[in-house]
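Student: Some structures to go through are shown next.
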Structure I
Amino acid sequence: MRRGDIYRVFKPHDDPKRYRCYVLVSRQELIDSGYSTVICAPVFTKGRGLSTQIAVGVDEGLKHESWITCDNLRSVAKEQLTQFIGSLSYANLVKLDEALRIALALE
């Protein structure tokens, strides 16, 4: 399990969808720890091209073009992250870092 990995989660939180894909955004140190949850960004099929969204698609293992949305971060139990989909490229990890900085108003 690595930062930038995409997992499909069954019945996440209060989501009306049966499944939702999430991207791990927690630091690797937390992912590797015994802590039971990690921070993830949801993947939606529609996006608006906001600076806090990253376009992803088949290159990352998804079935169609989608958007990682950094304005809607969630804490997800590691035990729910069982259906590995794919991983972000280095270029998309850089975009993810920038989108998280903007979403969290970090300098």
Structure II
Amino acid sequence: MAQKAATKTEILNNIAEATGLARKDVGSVLEALSGEISKGVSKGGPGQFTIPGLCKIVVQDKPATQATTRPNPFKPGEMMEVKAKPARRVVKVRPLKNLKDMVA
């Protein structure tokens, strides 16, 4: 049976124990990291943020699409309507080499 993912409390306690910092200090560091990510991916920011050795967070601007009719892939010969989508900002998280190596 698969193990359950660690809770926020467990993560904070494990990092505090591993680094020797107080749990409160670890919480402050994670909040500061969250703030830095927010600055990086916000509308006025560069649109990306890298956590060294782990991942790169990138924001992509997707343009609006118009409603169209296309062939239905499940019912040959029948057409289906595809709804229009508004313009949107999408967040992509790309793993870096170290993170990929952790999984292997």
Structure III
Amino acid sequence: MKIIWMLVNCNTEQEATKIGKLILRARLASCFDMVPRLAAYYFWPPRKNRIEKTKGCILILETMPPYVKRIEMLVKNIHSDALPFTGSIGLNDVNPAYIRWMKKELTK
């Protein structure tokens, strides 16, 4: 089975920790990392031509395809943004022993 990195932009380290722990406790991910963001620029509100700037961090969740939709729903329900960013990246050539461990940690 393929390993997925789910990415979630979070406004604070505390928000990323809260979301990451909730998903970990639900056994929808086997691990999470947090990477600080120096800055993120975006238009907000939509179509108003106003550029906003924020910091925060990127939450990286290690999971598998069957759990992606459930993670997206959880993030949408607890994230502080009205429109949180979530996305995924498929990983190749992951150590087979790691994949076996990961499968045992995730719920079905």
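What follows draws every value from the coordinates through simple rules; no lab data is involved. Note that the structure is predicted; figures quoted are calculated from it, not measured. Cβ atoms are built from the backbone, for glycine too; each structure is taken alone.
Student: If distance in nm of label points 7 Å out along Cα→Cβ at positions 5 and 77 comes out at 1.8 when worked out from the coordinates, which of I, II, III was used?
Tutor: It was calculated from structure I.
Student: Sticking with this structure for a sec: Thinking of I, II, III, which structure, once semi-axes √(5λ) of the Cα gyration tensor in Å is computed, gives back 40, 20, 13?
Tutor: It was calculated from structure II.
Student: Determine which structure produced the value -11500 for helix-only ellipticity at 222 nm (-39500 (n - 2.57) for each DSSP H run of 4 or more, over all residues; to 500), calculated from the coordinates; the candidates are I, II, III.
Tutor: Derived from the structure labelled II.
Student: Another question about this same structure. Name the one structure among I, II, III that relative contact order in percent (Cα under 8 Å, 6 or more apart) of 20 was derived from.
Tutor: The read-out was computed on structure II.
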